[in-house]
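Every number here is computed from the coordinates shown, using simple stated rules; none is lab data. These numbers come from a predicted model, not from an experiment. Cβ atoms are built from the backbone, for glycine too; each structure is taken alone.
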Structure 1
Amino acid sequence: MTIGVQAMMLKESVAEVGAFETLRKVSEIGYHAVEISQIAMTPENVAELERARDELGMDIAALSVAMETPKGMPGDSLKDHFAKVVDDAKRLGTSLLRIGMLPLPAMKSAEAVVDFAKQANEYAERLQENGLGLYYHNHHIEFAKVDGTLLLDTIAENSPAMGLEIDVHWVQRGGFDPVRTIEKYAGRTAMVHLKDYRVGMLADSAFGLLDAGDFPGFMTEFKNVVQFAEVGEGNLDFASIVPAALGAGARYLLVEQDELYGRTVWEALQTSHDNLVALGHADLF
């Protein structure tokens with residue numbers, strides 16, 4: 001098992017200095033694996049990723065892909081770019097592809113979720129014929145219950161050829177325990193996203209709303225104090241999460257932080273790295 005970085009955090013740096021120089025900085029912190037997300041797979045970027053693999057020893061852990069590209073959004077899709085997706089994965093030496101989010105139309109109903117899962121399973125079977133695996137990344141919406149069944153279970157049951165990528169922050173935000181969830185899906189979880197879950201302090205602006213008599217506004221701020229956090233800077237039990245992921249057969253643990261709250265991405269990645277090393281996981285980098 002290897003600890004790496006989810007490249008969603010790196011997209012601004014890639015746009016500024018390119019993929020190779022960005023991954024050089026990542027490797028200098030101590031990470032040597034990266035999951036590609038929200039970075040266009042242009043010929044230039046693919047070439048720089050290949051160079052980072054060859055010259056920096058950067059492991060391209062997984063590539064992100066959509067079944068269908070949402071209108072107005074960049075990126076490759078399995079529907080329209082299947083051969084390119086397969087070629088990119090093989091060129092970069094990865095066998096893992098991941099769907100990063102439930103398509104928005106699929107959020108309308110449990111029936112729509114079933115339709116998504118069955119379509120995803122068809123693509124997963126086609127990808128298996130090409131030596132590649134397809135995995136689904138959760139948020140919190142998949143922990144909604146419809147007729148007593150979690151949507152994540154609905155997805156898993158209707159897409160037996162597709163594995164899972166468990167995001168521990170979103171599991172917690174969905175009201176479930178990350179360790180028990182990882183254990184539940186042991187054997188089909190190849191990747192785990194490491195991001196902490198922090199309850200922040202109320203900002204001064206919230207008390208300004210209260211002083212102005214805007215109690216509903218204050219309560220909105222009160223309910224929205226949950227934050228993303230660097231690994232080890234929040235409330236999640238990573239001393240238990242990392243061993244659970246290892247026991248479940250995960251191949252990659254990927255550090256991710258959706259919002260940085262004024263810190264730089266490099267500061268955040270350094271903090272997560274140092275805290276994981278302090279937990280005794282230096283050998284996983």
Structure 2
Amino acid sequence: MDIACLEYCLTETERAAFDRDGYFVVEDVLPPALIQELTHAADRVDGAERKANNRSAYESQNTLDFIGRDDVFLQLLDWPLTLPKVWGILGWNIQLYHSHMIYTPSPAPGQAPPRKRLGWHQDSGRLNREMETTPQPRLSLKVAFFLTDTSELGHANLYVVPGSQLTNKIEFPSDPDANPVGAVAVRAKAGSAVFFDRRVWHASSPNEADFARKVLFYGYSYRWIRPRDNMTVAHYVERCDPIQQQLLGVSHSGGHGYSSPREDDVPLRAWLVEHLGAEAVPA
């Protein structure tokens with residue numbers, strides 16, 4: 001892994017924002033040329049999925065497990081401007097356990113998006129019903145790479161309720177179309193990355209722009225959590241370096257290596273000790 005990534009470690013300001021609000025935004029993590037390359041690949045995948053699902057050009061689409069469908073997506077697995085912030089939050093025993101891309105097209109001609117309450121949720125499905133604690137443990141986070149601009153309202157902005165990661169439920173207004181008190185729109189420019197806690201209550205919103213909103217989501221978790229999708233990445237593994245292999249879920253000591261890893265199961269830990277010192281790496 002490129003030692004230059006150490007220039008992008010989690011800052012104290014970012015840590016405080018994540019702990020307090022459940023998210024933060026970093027601008028300009030993707031250069032324009034890479035945005036164009038990623039968009040070209042994502043458009044191809046989205047188009048193929050629309051055809052397979054008989055979905056119109058005006059319907060939103062969420063495509064799971066996209067990372068294995070074009071080599072360009074692999075670059076973001078350990079992107080130097082984002083991965084250091086992931087390990088800064090979760091530590092070294094991490095993996096990519098989920099990838100999905102969401103396309104939110106412009107509305108059909110002559111139609112306006114319906115005015116209704118957004119689809120508020122926490123990530124991780126059944127985990128939110130079956131964990132016992134309040135608040136629930138963090139366990140995972142997502143890095144959302146924005147390929148299109150959402151710096152203006154109405155561009156299918158991601159909405160969040162800051163601080164809601166510390167509660168298992170949120171209160172909704174009596175008006176069935178109203179959103180929770182404190183909800184804010186995340187105004188992310190193209191090339192930005194939004195880091196958010198799986199527990200923070202969030203929702204997508206309608207697109208009123210004249211272009212589709214396109215976002216790639218990379219979900220990172222502890223290695224002992226099962227993947228959220230099929231993680232079709234076996235064809236990448238042989239060409240990956242050891243840290244990339246760890247992030248793709250490889251264990252050299254079998255199933256036991258996910259909860260009680262050997263050194264070769266988690267090369268990221270040794271790399272961090274080498275470059276940051278043992279005192280910077282949690283036991």
In terms of FRET efficiency 1/(1 + (r/R0)^6) of positions 152 and 200 (r between Cβ atoms, R0 = 25 Å, to 0.05), which of structures 1, 2 is highest? 2
Out of 1, 2, which structure matches 18 when relative contact order in percent (Cα under 8 Å, 6 or more apart) is calculated? 1
For distance in nm of label points 7 Å out along Cα→Cβ at positions 8 and 272, the calculated result is 1.7, so let me know which of 1, 2 that is. 2
Value -13000 of helix-only ellipticity at 222 nm (-39500 (n - 2.57) for each DSSP H run of 4 or more, over all residues; to 500) was derived from the coordinates of, among 1, 2, structure 1
